[in-house]
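Each reported figure results from applying straightforward, stated rules to the coordinates on display, with no laboratory input. In this text the structure is predicted, and so the values were computed from the model without any measurement. Cβ atoms are built from the backbone, for glycine too; each structure is taken alone.
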Structure P
Amino acid sequence: MLHIAYDLLMNPKPVSAIDIAARHFVNRSSIKKDLYAVEEWLKRFDLTLVSRQRLGLKVEGNERNKRKALARISDLIHNTAFTSQFIKSKFLHYEVDFVTKEIKSLQKKHSLYFTDETFESLLLHTLLMVRRIKMKQPISLSPKEMAAVKKKKEYQWTFACLQRLEPFLQFASLKKKQCT
């Protein structure tokens, strides 16, 4: 179920149930049960699983809600350690290592202390955010929302961190895309 939810949330194009079944080596009726559970779970985030004949299944809703769902994807199986390893497996080792080092650097520079759970959550969220930006799925902020975000000290920390990540992970930063 975790794989299905992740694939649907990360894929901007519709995916057929037959393709999902083939990818996971199960029959279509087994997939339908999982799809129903995923569909119900997505409702918590104001997201809808839409099925269109000859096209397939697609998650519809705003980008912010999709990211919230990705951040809470472990709720589907109630196993955060497995979910963490699953999401990390979707990235190259050097990407995970580099983001880990940057977060540790941020902690040290600003005397921040994260619990292991918070650190892991921040790592996964950052990896997913970068992937979504690379997929041209950025979050749009209104000028008022952006002004409020810029007033926070964490904005400067995050912006500096993203600037260090940008050339290494090869993505165009939020500043260039939405914050100007």
Structure Q
Amino acid sequence: TGLTTFHGPMVAVELGSDTQSVQNIAAIFNGERTIRFNYQSIPVIEGKMAGRLIPANLSLFQTLQGTEYLGSLKDAILVLEDASETKESLERMIWNIAHLDDFSSLRGVVFAGFTEIKNGDLDDIKRVIHDYFLDKEIPVWIGLPSYHGDFPKVVLPVGQWVEIDMEKGTIEILPVPEARIK
């Protein structure tokens, strides 16, 4: 259809008490092409990323793998988050991401955040991500304010070409030809 959808705050639940998230949504809807965030991100492999933005819930992404509904991951930047999963299930799903058949065609991976981890904590998951992704040849980061929790969230345009600079805290929405040059 050519329409852009957005990954971000749940409108019915989160927007009443979070004015910053409302401002973030308004900025995107009013044509702002730079999304700014102030967040403590951790590099596994440093670097800027330019590609097609695919934000998703990790367990739903996992469910779609191998089906016609996932689509191509060529030139994609994955932004993944989840809530209420066990440490073991997160570890399995993260292992699967690291071993995707077309992993080499990705432009980057950002593990936005994980909340309510059962049988473990965020430090356990950070170690898993580090262990599984340290030998990869694309930027991999942990931490982006676009997951479940009580804090201001960024709004991510699904499928749009973007450049992400985690060190500066910016996501620049790009015209398609510009993104493909990089």
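One of P, Q was used to calculate FRET efficiency 1/(1 + (r/R0)^6) of positions 43 and 163 (r between Cβ atoms, R0 = 25 Å, to 0.05), giving 0.10; which? It traces back to P. Set P, Q, criterion mean projected area of the Cα convex hull in nm²: the highest-scoring structure is P. Looking across P, Q, the calculation of mean count of other Cβ atoms within 10 Å over residues 3-10 that yields 14.5 traces back to Q.
A value of -8000 was derived for helix-only ellipticity at 222 nm (-39500 (n - 2.57) for each DSSP H run of 4 or more, over all residues; to 500); which structure in P, Q was it taken from? Derived from the structure labelled Q. So relative contact order in percent (Cα under 8 Å, 6 or more apart), computed for just one structure, reads 36; which one of P, Q is that? This figure was derived from Q.
Calculated for structures P, Q, distance in nm of label points 7 Å out along Cα→Cβ at positions 35 and 51 is largest in Q. Comparing FRET efficiency 1/(1 + (r/R0)^6) of positions 59 and 115 (r between Cβ atoms, R0 = 30 Å, to 0.05) across structures P, Q, the highest value is found for Q.
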